Structure 1
Amino acid sequence: MKEIKEPSRTVPVMAETDVLVVGSGPGGLAAALAAAREGVDTILVERYGCFGGNITQSQVETISWYRHEKTVEAGGIGVEFERRAKEMGGSRKNRESLGEYLDTDLFKYVADNLVTEAGIVPILHCWAVDTVMEGDALRGIITESKSGRQAILAKRVIDASGDADIAHHVGAPYRKASGDELMSATVSFGCSGVDVKRFLEYVELNPARLADWAVTTSGKEDDLFTPYLEEPFKKAQKDGLIPKNMWVEAIWHSLTEAGEATHINAVRVRGLDPTNVWDLTIGEMEGRKQAMLVLEALKRYTPGFENATLRTFGSSLGTRISRKIIGEYNITEQDVKNEARFEDSIGIFPEFLDAYGVVIIPTTGRYFQVPYGITVPRKVENLLVAGRCVAGDRMSHAATRQMMCCAVTGQGAGVAAAVSVKDNVTCRRVDIRTVQKALVKQGVRIA
């Protein structure tokens, strides 16, 4: 690869703060809110034009589709996302569980309100491209935006980028998914012009069970209803509309009285590295191409979709795994599946797994504690990590990648960062009892 040498430059400092959160998906948004509510100055930096991450960029409505009568959850900010959205007319009842579908467009405004009310300093359209180090301590980040190259200095930084970008820039140990661990990427889309009544009659005559698409379950989930479609795409493949090697299944979610199917999850672009700009470009374009084939198959072979038209594409490719830090603790498949308990718990999460063909739905009240150690990267001070890139093995990722679990690690990291600032200790040496008391006060169940 050819290289050029950039001249050295002086970078202006655009802001200074106690806690800086990079990325505003469920993990980052929860982290910023939690830190600000502990009374420390907090900045939230987001590369796009709205907060919400996977919810608002990739149209993922299903923040709690796992929830059933006996599900035990952490509460806290993740559930607050649902409650506030519902209060503002931004949610719909989930057809497969006791959860809420989020209106992913309105959630942009919901998030704006949450950020403003908490007194967080928001910075949109701003990309973190490098870090400011002092020995082994992180002192801030370098950003690029329409305002140019600038720095933000902070006493503590929370990496909620989804891809462990900050951890990568500072040289913290991590591993990156490859091979069969590299989950496919998705371009979600929505439709208008759907005859909802006719489509639901078709669904009632052709009900789908979770076992129709999950490869491995615990057995108790098999007969649960799932909004799954396969038959139209098999017909489309048989007729040559869809290539034989293309994914041929779809999950549909919200349906509105206006004839909209707002979130269809049907595209799978395999083999992409979410940290490679060439792969991301391929994924976006190939994903839209596949989505249009899916839409045509729905129109031809699915009652109620005969007059459907494209409503929206997700604004960004939906990715599921890339970098994961090596933490002070690395949560395991055994921990998730065997109700693990930890002295440094920062919350709980139900025994819900969904990845690599394995689906376990928490219908029996089982849950595991989420340890603080998975948010603490090795070798670097003043940095915490929240969201899907926390430390853990392949199958534990099937739980920790879930949006509600991202909110749990985000809220835990946010409180810990705030406590460490107030107590003037590193995140690694923070008093976990003080953190836990603050989390409980914020409404989090930790045990």
Structure 2
Amino acid sequence: MDLMKGKVRFGRVYYGWVIVGVSMVSVAFWFGARGAFSVFYVVLLEEFRWSRGGAAGVQSMAFITYTIMAPLVGALIDHFGPRRVIVPGILLMALGLIFCSLIESLVQFYLMFGVIAAAGGTSIGIVSVTVILAHWFERKRGTASGLAVSGVGLGAFILVPLSQYFISLWGWRLAFVALGLLGLIFVLPLNTLFLRHKPQELGLQPDGVKGGESSEGTRLEVMDTAWSKTDWTFKKAVITGRFWALMIFPFCVITGVYIVLVHHVRFLVDTGINKMTAAFIFAFIGIISSAFRIFWGWLSDSIGREKTFTLGVLCICLGICSLLLLETTGERNLVYPFVIFFGSGWGVTAPMFMSVAADLFQGRGFGFIYGLVEGSIGMGCALGAWVAGFIFDKTQSYQWAFVLAASISIVSCLFVWLAAPRKVRQTRKMMDMKL
């Protein structure tokens, strides 16, 4: 690694992959802390006797905050660069988590976790990663996006059971403090030292392409020249059908996913599985999703975003069916297909959200446009987290919540095909002709 004139270089390794690594760690902390809500949810319900719907609303509040903040964060990164936005955000998120250790009421929990920590966390969420990586990768966009957001699964795998361990060891108050300190110790220095906005800052080009290099490998083939050459802004994008399809397909599938993610730990505990085992089940879902985020990203570079997303949704539905059968039959071995199918299907979401958006709407307004997409995702997360708790409070069962999750996930497939990124640009394999 060379440090010259304030620039960081890593030998022959394209610096974009360093950005991917920093993004992976940041996303891992952001999602791991957010996902840890599921284990705090269990112990806080026991201590304070809040209703499930009311307590789950804290997570919904966090998603509403994310919805509001995401477009602002995207626009600020486009204008000021990532470090001036992300570093203060990490500090705010860590402080919010630490302040959660002081709560005595549900209102305080809404404020500390649902507003303060969530507002700070937006700066290291997927909206920031997408806006940054759109500058660093074109041909390998799906692969890079998949690697970066594999941090979602890593965060769930590491921080969810670690939070449960902290709760068992020290109690939930000190567990919140420990979670906040992890962000200050690990995530803050990485972003401060290594984060860069665009490859041109280091004299590089997207994908590390150099002039005169062989064309062997892949190239980005433009299918709709007029669309691709448009410098997309919000005003231009909002009047297109593709923009609204792009907003709707993530909203639908993420609503279904978060019905399951937020409530499956409580559901499993209700079926007789102990809390630590349920936390590890969440963790294994996370690690499986990490591997599949990379796989789905790579696959989408090869066969297209729409086909890849449809396959992922099929896996989500198979996982949800396993939960439904577990509830009706009581057969605990159905946990295994749930973990495998739901984990792999969950992995398709973020890489496709990021890649489809970047394929369709590149331009000076991309940060704000993708921030709006993440806003719709935040709304879906909030709805999913709340509606499952509401359905349980009314029916004393998660059955209809899980049916809703599968149904709305299937609907999302229609809208990704309507967004039709394949009609704008595709990655194609090509070989030099040798005479």
Structure 3
Amino acid sequence: MARDERPESAPEDCVTIHGEVYDVAKWAKHHPGGNLLRFFFGRDASTVFEAFHGPLARRALKGMRAKKPPVMPPDPSANGDIERDFEALRARLHDEGLFAGRKAWFLMRALFIVALIGASFASLAASPMLWPVGAVLVALAWQQSGWLAHDVVHHAVFPERSVGDRWSVAAGGLLLGFSADWWRHKHNQHHALPNVIGVDTDIDTMPLLAFTERDLDHASPFARFMVRIQVVTALPIISLARLNWVAQSALWALRAPNVRLRAWELAAIVAHHAWTLALVMMLPSWGLRIAFYLTAQLVSGLMTGTVFLVGHNARPIFTRGEAPGFYELQCAGSQNVKPMWGTAWFFGGLERQIEHHVFPIMPRHNLAAVQPAVRALCERYGVTYTERGFFEGLADVASVLARVARAAGAAKSTPPSDGTSGDTAPTAGVAEAS
């Protein structure tokens, strides 16, 4: 068939970006950011495209224009005024250089992580009795390595994406023990549609935990039992998050299709476990070795998991059809932590979760500078902007867990009397910041 005779593309194979229709069905499985394009088939993807991509991606799009484009329906979730003003803000911030990362700043974070690991080795060399100190030090190093890998995977450090991909193997695999490719697929879905059921795997925690009554609709008796006791089990389960992620990412690097730099990823993960084993073997007995290893893993999981919990898990949860437009969804599904001493370092920039979600490729060292402008736009349009203290945020999460646990205790999950889902909230209203 001649090129100009190519049949009309189907809407379910296409996305719209700035009024142009692109046939991306074949490209979806090769998409470097993961197979999340399928969630935008038949929709306008202009805003989410701009949030994650640079000039090279725009040039690549030209070859995907639909030859005979179908009529694509308008996106019913998007508020054009909000989208326009946030895009204008993005363009201004880009012109001001706030999307450029300072490599020396990130280098200092990397060196501090290496120093924490070195201090863990030194503590065990000084005395086996210092194993709790060594375990906490390496747990903190792993947590901070997570934030550094997060920066690199988001291309906030290296604008050249091929360079960033290679360094993500070092930050993710060697320091952290994670597959960067696995994280990229998982995390980009979270960013594109945060707190959306069936898309955001960060809220897919059944059968152990549930943050919405909707998870109970088809829950097994075991799942209902676990949810009924989740107020007690939540933190222990969250502590296991790192062990779960290490296992998931290793399996991904081994078995998933189209893993970029697979050999390097596997080599980096093996090297991570090799230096971790060398650290553990400095202790004189298997009892101490096991205690050290489990303490480090559980403490790191708890320190990382609580940051995620406070950032998202007390916020509204949506179905795909309910989800508002990109910017409203990022603000509705995210929550900032009020600044206090040490939060910027400990949280890795995610204390400004809203700004990070609105501008995901912006370096974290610039998020504070853009916060007033983001908050002002939210106030102008009545979009929810929530900022809570860390322990207030944990209390909010506990309240959600308790509410869903009570629903699990009922014979049948029933919707609230006002007809709402019980876990969603309007995206417009008085800002919740104080």
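The value 1.00 for FRET efficiency 1/(1 + (r/R0)^6) of positions 178 and 250 (r between Cβ atoms, R0 = 30 Å, to 0.05) was derived from one model only; which of 1, 2, 3 is it? Answer for the origin of the read-out: 3. So Kirkwood radius over Cα pairs in Å, computed for just one structure, reads 23.1; which one of 1, 2, 3 is that? The structure behind it is 3.
If FRET efficiency 1/(1 + (r/R0)^6) of positions 282 and 386 (r between Cβ atoms, R0 = 25 Å, to 0.05) computes to 0.30, which of 1, 2, 3 did it come from? Only structure 1 yields this read-out.
Out of 1, 2, 3, choose the structure whose coordinates give helix-only ellipticity at 222 nm (-39500 (n - 2.57) for each DSSP H run of 4 or more, over all residues; to 500) equal to -24000 when calculated.
Computed on structure 2.
Comparing relative contact order in percent (Cα under 8 Å, 6 or more apart) across structures 1, 2, 3, the highest figure comes from 2.
Bear in mind these aren't lab numbers, they're just calculated from the coordinates by the rules spelled out. Here the structure is a predicted model, which is why all the values come from computation and not from measurement. Cβ atoms are built from the backbone, for glycine too; each structure is taken alone.
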